[in-house]
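These are the structures in question, set out in turn.
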Structure P
Amino acid sequence: MFAQESKYCDAQWCSLPKNHEAHSDPYYNGHLCENFDSKQANFSAEYLRLQTEWLSKIATDKTEQLVRYNFDTDSLFNTGEFQQNGIIGLDYKRIRFHISDTKQKEGELEFIISGKSNVTGNICDFKGSLKVLKVYEITENYDFPGQATLFAEYEFFEDSTQNHVGIFKGTFECSIVIDHETKEIKLDESFAIADGYYNRTYVGIWESYNSGKRKKCIWGDYRLPFTFDFDCGDGEMMVNLKYIKNGWETFGDGSEYEYRIGKLRLKKQWWK
């Protein structure tokens, strides 16, 4: 989806009071400039703080208990026949990710992850780890037992022998369902058709091996946080016209997908 270039949160446009929650919600992108610097590269710490702050008031910390549980890594992390979209740099260039393999370290809440990144056709292999920090299960006045949110830190290393490579690192958030009877944990996509849906979100930076330069890098399923004027959408992500030329020309128009044997499929499976 594309949107006309818009002005956000200046005195002439935004009528909300400065202490309104929209100015501190990572997904109210158009309002974030009241409290955050759009030129900042790394929002991983802010994202973790804001997302866990309210959860800690209505949820129970189940982190230690889950060491003995079975994680369905295929649904939680791997992308299968699809890709995840994201931005890299302050010009919001499109970056695509495919995660193909995930293994849990025995007896630990840590996962070894392998995949590929793609920026304008420059495809790089990466491998690294994702370590669980907290898991909050919603318990207060909630009718859906087992629904929870997982937070982790990640560090993925691109293959140093390839071109334009570096390290991805930051904070990860994922909606999960915990089955305490079977001791299984799976991805929760029950709100996938709702407005503003986001999941399996990576918020951090990419750091070049050669120059040490750091670039803002955020990716995931659907809506992306801390992208300021890039996302002009209401119910769904809409790319501001000023950034379309940075790899977003065919995003949202349906041309990247096809139906095959009754299933939606990405036409160009670039990771193969």
Structure Q
Amino acid sequence: MKRHMIRYMLLCMLSCTAAGAFAWNGLGERTIAAFAQANLTPEAEKRVTELLGGTMEDNASWLGKTAREERFSYIKRWKFVHLDASLQYAGENSEDCVAQIERAAETLRRGDNDSLSVATLRTLINLVGKMHSPSYYIIDGTPMSKQFPEIIISNGKKGKKEEFTHRTWAKYWDNLLNRHRGFSVAMYVEDLGVCYGDMKEAYSAGGPRDWASDMGRECTALTKLIPDIYMSRETDNRLEPIGYKCVAKAGFRLAALLNGILK
């Protein structure tokens, strides 16, 4: 049995015994999952509901929670995406995010058994979201987090009233949706549909490797917007819609992947 299949089987055993225990409040992950479910075909949504016994939102953070257990620590390596200098996928021999998405998709497509399908479906829900965060890209051997080891954000005020917030690159993107207190997942899903609904077909085209290259272009554009670690309030405001666009892409693409598998 191949190594990745063994690992999915281990996840499968955990999935059968602790389904509800791994739902936690990762707003971005939950929004992507809910937005994806809103774009499933009726056939795919029916099968997803049968497998999960609930919503994709409820299962969005299961893999990340699982990775905290020592026996599943290898999962932490799955979140990265490797691109070469031309922004083409370069992780064929790795266990990175794209490789795991492709393997999980093939496993789910075979549908060997429902228990294994549950684990792989949960894996896909989490990893397709992960690959749309600029936090985890490694381009030509350099992680984006190394380019921006710390972001210092101004509150936009002048003189003694100016204050600064320090964030790591990963923490900056992970907290993107948390800045609008009172917004629920349902509100974000509705807004994403209104703002990006006409881009559904364009964003959904291609497969995981194409999506990785597209995100590589997003990362390259970000390096031009942020010349150094200091970020003005104006730049911070300009990055927010970029983050929302990435969330919309993740939701549309996760839905497209599942619609193609769960026919």
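Side notes on the structure shown:
- Read-out Kirkwood radius over Cα pairs in Å, for residues 77-196 alone, computed value 17.1, structure in P, Q: Q
- A value of -2000 for helix-only ellipticity at 222 nm (-39500 (n - 2.57) for each DSSP H run of 4 or more, over all residues; to 500), calculated from one of P, Q, originates in structure P.
- Test item: Cα extents along the principal axes in Å calculated as 63, 38, 36, pick one of P, Q: Q
- Which entry (P, Q) yields the derived value 28 for relative contact order in percent (Cα under 8 Å, 6 or more apart): Q
- Which of P, Q leads on FRET efficiency 1/(1 + (r/R0)^6) of positions 125 and 157 (r between Cβ atoms, R0 = 30 Å, to 0.05), largest value: P
- Each of P, Q could give FRET efficiency 1/(1 + (r/R0)^6) of positions 189 and 229 (r between Cβ atoms, R0 = 30 Å, to 0.05), but the derived value 0.55 comes from P.
- Ranking P, Q by distance in nm of label points 7 Å out along Cα→Cβ at positions 101 and 133, the structure that comes out highest: P
- Entry that produces 0.45 once FRET efficiency 1/(1 + (r/R0)^6) of positions 37 and 85 (r between Cβ atoms, R0 = 35 Å, to 0.05) is calculated, selected from P, Q: Q
Each value in this text was obtained by applying a stated rule to the coordinates, not by laboratory testing. No experiment lies behind these values; they were computed from the predicted model shown. Cβ atoms are built from the backbone, for glycine too; each structure is taken alone.
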